[in-house]
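Before anything else, here is the set of structures, which you'll find just below.
We did not get these values from a lab; they are worked out from the coordinates using the rules stated. Since this is a predicted model, take the numbers as computed values, not measurements.
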Structure I
Amino acid sequence: MSNPRKIVLTIDVEDWFQVRNMRGSYTRDQWDGCENRLNIGLDFILEELDARGIHATFFILGWIAEKHPEEVQKIVRAGHEIASHGYSHKGLDELTPEEFDQDLRRSLQSLESLCGRKINGFRAPSFSLTERTWWAFDILKKNQIAFDSSVYPVRHPNYGIPSFSKDPQRVAGVVEIPLTTCRVGGMDVPISGGGYFRLYPYSLTRRLLTQTLRERSAIMYFHPWEFDPEPPQAKGLSPSQRFRHYVGLKANRSKFHHLLKDFEFCTMDEFLSEKGFAVPRCE
């Protein structure tokens with residue numbers, strides 16, 4: 001499938017027990033005792049990307065960098081772009097500005113010590129950069145973050161800014177790259193990945209991406225735990241929480257394989273360069 005515009009491929013690196021959906025089942029002080037399965041999905045992703053010569057941007061938790069540096073080093077050795085996903089995976093709505101500043105700085109220190117380079121990008125856990133947490137841009141700028149990809153221009157109970165532009169914008173000196181939606185029947189439908197990618201039939205995702213790419217580039221995100229063929233069965237989840245976490249996992253590897261075959265991809269750094277946004281290179 002040929003299209004002049006590329007998909008910016010991003011991976012949010014966190015383990016299965018760290019997602020917000022699991023908060024009631026696995027508290028922060030229980031993480032060290034949870035089964036580490038990060039390498040299962042991460043190795044699949046890295047192998048698929050290597051097979052097609054694709055590079056992506058990996059938004060990595062500082063906690064992962066400290067606890068599992070070998071996994072971060074795999075990503076670095078493969079030549080992918082490294083960015084921050086915060087340290088603790090707490091949403092911005094759960095932090096004060098001072099706490100976010102500390103969390104961000106700790107993540108940057110953890111990642112930069114492993115990568116040997118400056119980290120320029122950030123994505124807030126659970127897309128928690130909203131109108132209520134707009135103050136975060138000042139802290140991003142303070143910590144010399146050049147680009148952010150946290151705003152989802154959709155209406156959602158837990159996140160989203162429906163009125164935000166579909167194209168990159170400078171906010172307080174930081175380039176914000178919003179997640180991608182597609183206009184369908186007068187509504188903005190989210191098509192950026194994650195649970196939406198697992199839920200939709202691949203034929204629908206392909207059609208909506210093709211439609212979007214006629215007008216603009218697309219931003220997509222995935223998590224390593226979404227490619228674990230035998231995920232742990234968490235206890236204490238509500239029916240809706242269980243559905244959101246486990247829907248479509250069995251078919252996800254096949255869908256991802258087809259996605260990589262059907263479209264062309266680039267990193268955030270490459271995308272911003274094409275768009276003419278001057279940001280420091282991660283060297």
Structure II
Amino acid sequence: MTPLSRERLLWAVALATPGTMTESTYRPLIEQAFENRELLKKSEHKAAVEWAIGALDQGEIRVASQVSPGEWTTHAWVKQAVLLYFGVTTMEELSAGPMNFYDKLPIKKNLKEAGVRVVPPGTVRYGAHMEPGTVLMPGYVNIGAYVAEGTMVDTWATVGSCAQIGKNCHLSGGVGIGGVLEPPSAQPVIIEDGCFIGSRVIIVEGFMIESEAVIGAGVTLTSSTAVIDVTGPEPKELRGRIPARSVVIPGMRKKKFPAGEFMIPAAFIIGQRKESTDKKTSLNAALRDFNVAV
């Protein structure tokens with residue numbers, strides 16, 4: 001008799017022992033299939049990918065997890081599963097009331113049981129997780145994303161693939177949170193607890209917004225955006241993140257090009273939310289004191 005390979009042995013043990021199908025069983029199969037897509041033809045590798053997306057959908061696993069304030073770990077194997085999932089699904093006609101779709105992923109179901117409010121025609125894709133108490137106005141939440149309790153995704157706001165949104169946040173109308181699927185090791189966009197993101201803000205390329213920050217309307221944050229703290233006697237430049245409790249507005253800075261000197265977009269940190277007030281009062285104070293548009 002031919003000896004079982006390691007992955008087939010894991011699969012056989014998992015099938016024989018209900019309740020043992022966990023990350024330790026499936027992660028190696030997903031990582032192997034990502035290196036060799038031919039393995040997706042095998043039932044155990046396909047099942048591993050399907051398990052991961054189902055676990056993402058239920059919030060049992062996440063693309064990234066918080067280690068400490070401002071510090072997160074990205075789980076590349078979970079993002080690998082998301083990428084592989086498109087290879088094991090087929091295009092199908094879908095419907096939601098009078099609306100029709102043609103896609104590889106179904107729409108998230110059982111929202112009532114999950115305690116999630118979705119206002120038509122808001123859409124949550126299968127493989128995204130929204131905690132109880134979240135609200136989605138007519139916006140969009142993509143596969144791999146996680147939206148924590150008490151957060152509102154307002155009208156025409158989008159939460160891209162694998163983005164991580166914390167508790168009690170408000171993504172205002174038209175906010176664009178970018179998706180980060182490749183490379184699998186790349187950090188997704190992360191917005192920590194208690195943040196207010198103003199209208200038409202764009203946050204992409206794995207940018208991090210630390211807890212309780214206020215981002216004024218129209219700010220664009222990318223990996224190359226200069227974030228300039230102008231609260232002290234000299235400007236301080238940051239990249240890739242907004243520190244906790246910062247109040248941020250759009251700005252411009254000069255940059256030299258071969259054709260001359262021109263103004264390019266930047267983001268200015270103009271103050272901090274006060275520790276002495278509660279979150280709601282602090283937010284109102286920030287908008288009033290710093291004249292931040294929302």
Structure III
Amino acid sequence: MEHNIEILKLIIEKAWEDRTQLDSYETQAAIRSTIDLIDGGLLRVAEPTDDGNWNVNDWVKKAVVLYFPIQEMETIEVGPFEFHDKIPLKKDYKAKGVRVVPHAIARHGAFLEKGVIMMPSYVNIGAWVGSGTMVDTWATVGSCAQIGRNVHLSGGVGIGGVLEPLQATPTIIEDNCFIGSRCIVVEGVRVKKEAVLGAGVVLTKSTKIIDVTGEKPLTMKGEVPERSVVIPGSYTKQFPAGDYNVNCALIIGKRKASTDKKVSLNNALRDYDVAV
């Protein structure tokens with residue numbers, strides 16, 4: 001099927017409302033064409049806008065969801081390894097300019113820009129990973145997550161996937177961020193450019209992110225400001241059974257915008273004694 005975006009969108013929206021359309025060749029071809037466009041980086045589930053925000057392409061997320069029921073289970077053999085799944089594995093890494101260390105796996109329908117490095121890790125369908133980014137050992141990039149350029153996802157990092165609700169913004173890690181070991185970022189949280197998350201930070205939509213750099217704490221949720229240096233923290237909350245500590249994230253400083261990215265990162269880690 002020719003890649004006419006408006007036609008693809010129309011067919012997929014129709015199939016979303018009427019699942020009997022999934023039996024037709026035209027619908028299946030439209031869904032697979034859309035997944036191929038995502039795989040090649042020509043379509044994104046979400047994309048940055050000129051005003052610094054993000055636009056979610058709901059219909060593209062719908063295509064990802066609809067891809068599963070039209071796919072048949074098949075056995076995939078890779079040397080001595082065997083998989084049994086509906087989604088093919090990504091291929092042609094050399095041509096794409098992507099370094100992939102065994103046992104790294106990316107699914108078809110995930111886009112890896114030239115210069116990405118995948119240590120033994122996992123990137124799910126619908127995700128977008130920018131050039132110069134390292135997905136370190138046992139890190140996972142969930143479905144439709146958007147990872148910027150020159151990002152370091154350290155060992156064991158979990159970036160959550162968001163498929164539904166359709167209007168929900170996927171989890172976003174913007175350019176030049178450093179995500180420390182065993183961090184978890186889920187539920188469509190947005191980590192803005194050049195932020196540093198120390199080891200073990202957990203961010204959900206309901207997690208309090210508290211800026212403690214001023215005389216009074218400033219609390220926010222769902223978004224880490226640009227160049228923030230963040231560590232795990234806790235605060236006391238009252239429950240019927242008593243007072244207990246609840247996890248939060250603490251902004252303890254800022255990376256300097258005036259310095260080189262790598263120098264700024266090193267200074268941030270040194271100045272604030274952040275574990276990575």
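Given a value of 1.18 for Cα Rg over 2.2 N^0.38 Å, for residues 182-245 alone, point me to the structure among I, II, III it was derived from. It would help to have the intermediate numbers written out before the result.
Values: I: 1.34; II: 1.13; III: 1.18.
It was calculated from structure III.
Have a look at I, II, III and say which one yields 22, 20, 17 for Cα extents along the principal axes in Å, for residues 102-157 alone, as calculated. Traced to structure III.
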